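Engineer: Given below, in the form of structure tokens, are the structures.
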Structure P
Amino acid sequence: MTKIEEVEQAKSCIQHIIHKTPIIHSRSLQEKWGRRVFFKAEHLQKTGSFKIRGAANAVTNAVSAGATLVTAASSGNHGQAVAYVASELGIASVIVVPTDASAAKVAAIKAYGGQVEYCGTTSAERIPHAKSLAHQQGGVYIPPYDHDDIIAGQGTAGLEIIEQMPETDIIVVPVGGGGLISGILTAVKAKRPDVLVIGAEPALANDTAVSLKRGEITAIGPTETIADGLRTSQPGDLTFPVVSGLLDGLVLVEEHEIIEAMHDIAVRTKQVVEPSGAVAAAAVMAGKAGAPGRTIVAVISGGNVGLARFAELMSTMETG
């Protein structure tokens, strides 16, 4: 299990690569939602998502061990992050994406110097292929979430939140494979055990909810949630024990709630966030996470959504 010392070490390791992202607030949105909510703006992070944190830590450590090539399996954000860090450190990268990956995210991966390969629609299909490529080409596979270096890197977001807003009562975090929330749990529960950490998961991609209910890692089938960055088949072997042992609660959000949260954030804060990035905010908006009078920080995990896709989602709300 990842330790707080590893998160603190990761913070020192990656601070020259990442941004310390701001926490933003909208009084009008607070009034509309009836919650004292703030946003950890990871959509303003380098490469447009929190994924750069774990990727920077893992790729840096791989290079230190002699790696000249890294591979990754990703719906987009992790791939962008790995490609960016690899390019910054002067090594090659191959990123395996799903066949239905966002065109904007694929274009970004290529712009960061990554070679793209397509494979299936689920992480269960992408991961073995990325591992095989690493083995064939003598590279190092960089997991999207289930690795101590990744978890420690993502946990640096938790350290920043409690440093930036020590009055925080509740942190709401989107849940996919569990790298971000297990990292934040590791950091926050070590430093501020009084702070509640709540997970928010798409109802259509509820592998963590199912696994927690059954008390063991449980896989689900392919999902069509608009939150493409959270389309994992099951929690990780390393992340699930952290989540099951430390999480204060998990809530599910519907597709229309994700879209409404994206809309409200855009209108009230002038920030464009991707569907996966709006899941934690959607949980707060819908009254499923947090409570009136408490200080809530919702993690906006990413902003990598094409303008055409964003407009399409907004139009479904306006006509729905």
Structure Q
Amino acid sequence: MALTVGTFNLNNLFDRWNFAGAVDALAQGTSSVPATYTFDDEHRRRLQLDSRGRLLVAKKPEDTNRVAERLLAADVDVWVVQEVENADVLREFNRDHLNGAYPHLMVIDGNDSTRFIDIGVLSRRPLGGVTSYQRAFHPEVPDRPIFSRDLVEAEILDARGRKVLTVFGTHLKSKFVDFTVEDPVAAAEEAQLLRTRQADMIMRIIAQRTSTRQRFLLCGDMNDTPDSPALASFQKAGLVNALLTPTEIGTVTTSVTLPANPAWTSTFKASGQPRAFDLIDQIWLSPSLAPRLREAFIGRRRKLERDGTDHDPAWICLDL
């Protein structure tokens, strides 16, 4: 049986109305839509804002459409997706943009209290048990959950309800450092330490939940490269990087010289620095699953900076 599994950061798939725009329109006067706004609860006067105080709104329709096009073009059985606000928006996205291609889906609200982005699963195959590890605590940080978003475990079933694969999906701490912080170097080091502990905690949980004989994979937006010190625990535990030699699907339209190695899903150009091309969206296989890897792919963007999202999807074909 062939099974395709992929990871894709959808980049802020929010279910938001642009309230600011609506209020501005009403303030200009209208005879067709009378409205009265009453705030009885002082704590409910503020609309949903991100950590910078900006109103959270839905993606532009053209961006949502493009993300859907890219996802459908890959024709993958199971997607682990990141940056989804809630289950409702993923259901709406599947219904209105994916033509209901994925009858089995889930999103569990995680720990992100600044951007409200969660991990979801879109699947053509039935889902069995789904577990969130958002309440996991690392022994070195016992006073708060270690995952700033989540680690999710999902069982993929066959038509008879038998488990064929266990998938772990995550979204690790970003390297982003706000330019307003007093000590950006210390902030970057703190973020790397958190990423390292998150990766370590993932392997602790996987070790408790599986054995070396079981077929499972770990995927998601790791926000670091496979060979980084922060992710060293993955290889130390025997996991195999499934995206060492991926096949590119699609072509980037750009005058920028692209790397010879196609193993990248994200690109960034820091001021005064050469452009970086990094494989931060990753798929890791258990030792018993690795021999079942048939092919690996990365769906290449059309525009270099952003093509509906600033990530490229990665997926693999397994012979189960």
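What follows is calculated from the coordinates using simple rules that are stated; it is not laboratory data. Computed from a predicted model, the values in this text were never measured in an experiment. Cβ atoms are built from the backbone, for glycine too; each structure is taken alone.
Engineer: Comparing distance in nm of label points 7 Å out along Cα→Cβ at positions 196 and 228 across P, Q, which structure shows the greatest value?
Structural biologist: Greatest value across P, Q: structure P.
Engineer: Assign the value 25.1, calculated as mean count of other Cβ atoms within 10 Å over residues 4-11, to the correct structure from P, Q.
Structural biologist: Q
Engineer: Turning to a different aspect of this structure: Mean count of other Cβ atoms within 10 Å over residues 164-171 was computed and gave 23.2; which structure, P, Q, did it come from?
Structural biologist: Label of the source structure: Q.
Engineer: Let me ask another. Work out the source of 114 here, i.e. which of P, Q gives that when volume of the Cα convex hull per residue in Å³ is computed.
Structural biologist: P
Engineer: A follow-up question, please. Compare distance in nm of label points 7 Å out along Cα→Cβ at positions 156 and 244 across structures P, Q and report the one with the greatest value.
Structural biologist: When distance in nm of label points 7 Å out along Cα→Cβ at positions 156 and 244 is calculated for P, Q, structure P comes out on top.
Engineer: Also, quick follow-up: Work out which structure the value -6500 belongs to, where helix-only ellipticity at 222 nm (-39500 (n - 2.57) for each DSSP H run of 4 or more, over all residues; to 500) was derived from one of P, Q.
Structural biologist: Of the options listed, only Q reproduces it.
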